[in-house]
Structure P
């Protein structure tokens, strides 16, 4: 049974989310502030975190920043903040997805399932190893090496996005196509989320993220992986 940590300072929301997630077959733990959530997450190692950004003691962005130092478990942000910059910052810090309040608990459950399906699809893909340029993607272990040297761990979303590009080097993907590749189902989202994930990937795999040699931007279209 997958374990989910729900972090929100509003008891009505945590209870609602808990009821729906438990009804969907997940084990659920709850925290109401960032510091206790971080301690809980480090100790109990949940499979996924549903995280509100507006938390007391330590907000959701600071939580994500600290949690990503010790774990790549997926994070779905809950946010009442409508500004695009807040969402992009969260994604750039390593969150996998977001949903804006007020939200449908059924949609949240669906997004949780999508994230878990994303991990399952990545680890059960027909090709266990993807070798392109001097990179090797070890699919079951979600691990990337360059000329045999381990690179920084990617989140499940980042890994699946990189794998989608690396499986078809030279192909130009639009942002919409990449969104579809990592979600697996159509959700209303915005394509700049892909830019945030690509920025993270470059930071982790490129020697000079500002001068990438693997994942290149095709201006006005999207991205491609260069095999050379």
Structure Q
């Protein structure tokens, strides 16, 4: 069985200017930071990004936004990245806000090859602007189109050499369904294991879906730095 393990430079050959790229993370906390660093060093720009949020200025997709590498962003919110807000208000970053459940379903549709999904979420709000509506049994629904990307850049806990992937706890987040909705899927992992070390119940994304496995070379990130910072702050304030 062919190994899918690559160097960071080899992974970056698949990432180019002007692509639609999905970033699997959770507000910057569960992102493929070393691949993103490589994108910054390579100078990748004019990205049409799809991510659950705009990350933070120093984490995840937010780092690319700070450097003005992102042209458009389909996301559920930008509240943790004031730079994204400022760029949006200045007309420098075009943002499509998508309700979080709809966001997940549109990506699932992209991975499943479906033509659309329908949902009542957003009817009567700005979310419906420019979208087709249908009525079923007297109830209005929005017709939401699938999301698909040229590349998905995701982060996982473990992978074996042929690309079976395992996430840890909420590390699965948006990473799992984005893996099915892109032409090329690059996964950055903390630990590489041999084929057979991941049991059937351990595998969250099967090998045929993954194109490249990059093993993180730097220090492992804490599982959730934001929660750790909040906990440390609470402890410093006497547990309040």
Structure R
């Protein structure tokens, strides 16, 4: 299992096949997960403070995962690129590729559906509910304050927070506390130095990308209405 695979799986609604992430959040959140995976696999490292962090390639040795090897191939050795630029670029179209990999693992299954009776699109139904539940249960335990984050759950909670998906996973009276808890976890203070750098840089990059997209959309709407 990987952070990217786990993230995409738990943010795929098992009833509808829809993503719990909005269209603005999807690419940077999945890109952030891929960055964390590459750092944990010692293919790259993150240097500098979160908002000005840069990604440095350590080795181009393939991981054996098509999704991650494609992400790694998109980074330039010898060039420390800004994480804020790298993260959304890594995530461009990556959710679909992760879903295809999950389909190959028989965790999800593709399904074609009609939109407005004319256009076709692919949804992915979660077929391995037990696997999704096994990933989601410890994440919920962290969100509800019943467990401490670790290298498996911490990155997921942080990215769910940055992507605004926590409130869609936790319902009722626990929702507000879970959102606050996720923001605390996103700071990465629970992690070792290497993981902390990756998690905080990824979350900062996601937040920056989402904010920029919202501002651009607002500006476009204002211009269109003038």
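Since every read-out is calculated from the coordinates, none of them should be taken as a lab result. All values derive from a computational prediction rather than experimental measurement. Cβ atoms are built from the backbone, for glycine too; each structure is taken alone.
Quick look at the numbers
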{"read-out": "Which of P, Q, R leads on FRET efficiency 1/(1 + (r/R0)^6) of positions 16 and 80 (r between Cβ atoms, R0 = 25 Å, to 0.05), largest value", "value": "P"}
{"read-out": "Among P, Q, R, structure where distance in nm of label points 7 Å out along Cα→Cβ at positions 136 and 168 as derived comes to 2.6", "value": "P"}
{"read-out": "Among P, Q, R, structure where mean count of other Cβ atoms within 10 Å over residues 72-79 as derived comes to 19.0", "value": "Q"}
{"read-out": "Structure (P, Q, R) behind the derived value 1.2 of distance in nm of label points 7 Å out along Cα→Cβ at positions 112 and 144", "value": "Q"}
{"read-out": "Computed 27 for relative contact order in percent (Cα under 8 Å, 6 or more apart) - originating structure among P, Q, R", "value": "R"}
{"read-out": "Origin of the value 1.1, where distance in nm of label points 7 Å out along Cα→Cβ at positions 88 and 208 was derived from one of P, Q, R", "value": "R"}
{"read-out": "Answer label among P, Q, R for the case where helix-only ellipticity at 222 nm (-39500 (n - 2.57) for each DSSP H run of 4 or more, over all residues; to 500), calculated from the coordinates, equals -6500", "value": "Q"}
